[in-house]
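What follows is a set of structures for review.
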Structure P
Amino acid sequence: MDHLKSKIRNVPDFPRAGILFYDITTLLQDKAGFRAAVDSLALPFKAAAVDVVVGIESRGFIFGAAVADRLDAGFIPVRKPGKLPSRTVSASYALEYGTDALEMHADAVSGGQRVLIVDDLLATGGTARATTDLVERLGGRVHALAFLIELLALNGRQKLAGETVHTVLKY
């Protein structure tokens, strides 16, 4: 997967000093790189009979919608509060200094549907855990979670104990 890593720009000190940001926009603009990234996220689930793919705001929309297309599945966005127009359910998660929340339409997942959750990055695992909780609260069955990048030092998998987690690139 070094060919994909080579297409991701490293930006030091963004969004604040001491952070190394992995900028995927350079990967997205490269048609072969983007295709390979989406294929790498979708391929392990080709035979899984996934009903819907849930994409986490915002870069999870980019990858999640493309993966849903590859898997012949529906797509569901999970958004920041106040962005969805109909009745929603919400889940909170901890931030370094405070909390945040994610929302999903209350009728987005039907009971028993097999769900693949997709995002660009697994860092601390907070948004992924909140999304998993939303899916399960609505009666969906989380088949797996798939991420383009995993930041190993942040131990995000710990918050997803018991879940199947697939990552393409590890840093």
Structure Q
Amino acid sequence: MEFTIREAVAEDMPGVLTLIKELARFEKEANAVEVTVDDLVRDGFGENVLFHCFVAESGSKLVGMALVYNRYSTWKGPIIHLEDLIVAEAMRGSGLGTALLDAVVDYGAKKGVKRINWEVLDWNEPAIAFYEKKGARVMRDWDVVQLDEKGIRNYLDKL
């Protein structure tokens, strides 16, 4: 199946949200997605752009996406974070994941970043093997740390 990789436009956000929800189901977190199409349009294409997105299209359907945003490393300088690289289940094994990762790496190189970061679930062995095959280093001795909205409120309530 043929596909095209391109930069996302605001009109792609309903399809992007569909892919995000597909990933959430795959990660056994189907009810965790809170972001809306309006949020994605505002945050990706509004006055204060918070992310950059690439989409993969096959025919007239979105079948993949990669979403990145700027970060800063105190050790390295400017970096980008790959929040999600999603390939629709029907397109896995088609080369689409490679094409999306190629677009992200090219984007990072053109921006002059020193590093591209992302996380992968420790049980997602196909994704880990894919990233390692591409030359990425999976740092298994690091743990992800988060404060969600409730955690932020609880933290501040204790100050």
Structure R
Amino acid sequence: MEKILVIDHEKCTGCRLCEMVCSVKHTGMSNPSRSRIHIVKWPLEGFELPMVCQQCEEAPCIAVCPKDALSRDVALGRVVVDYNLCIGCKMCVMACPFGGMGIDTVARQVIKCDLCDGEPACVRFCDPDALQFVPANTVSLVKKRDAGLKLSEVMRRAISSQ
């Protein structure tokens, strides 16, 4: 069953632990610039948003790669980089509409989320549960349930204020 990484920005505290864990998992050192996930902060709005590869079904990064170094791993529902084929042109970085492709300037190669081979470390260490790795077919159900709970709370407040 295909699973996807779901981000709930309302739960993100901006602690950046996911960046640290990701960089340690993939490089052996704690360096957020080498992470495959990045927290984008809007401090005036009090808003943090984890940004990561969306593993697009019709992935622009795959479409623009001149050496077919990017491909879809159907078993894990992810886009992967074959570094034996990659020439480092960075066309994939420019093509990604979400900023999910990055550049590791130390390793001198493009990087992206690989879902940690089906066990995303960022999810395991995200204490507020802003990151979850869930079956793809349950995502809309969870959103519907959350929307229902919010609507129920609004209705309760409206009734109690009368």
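None of the figures in this text is laboratory data; all of them are computed from the coordinates on show. If you're wondering where the values come from, they're calculated on a predicted model, not measured in any experiment. Cβ atoms are built from the backbone, for glycine too; each structure is taken alone.
Laid out as a table, the results:
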{"item": "Label whose coordinates, when Cα extents along the principal axes in Å, for residues 58-121 alone is calculated, return 41, 26, 17 (choices P, Q, R)", "result": "Q"}
{"item": "Read-out FRET efficiency 1/(1 + (r/R0)^6) of positions 2 and 74 (r between Cβ atoms, R0 = 35 Å, to 0.05), computed value 0.25, structure in P, Q, R", "result": "Q"}
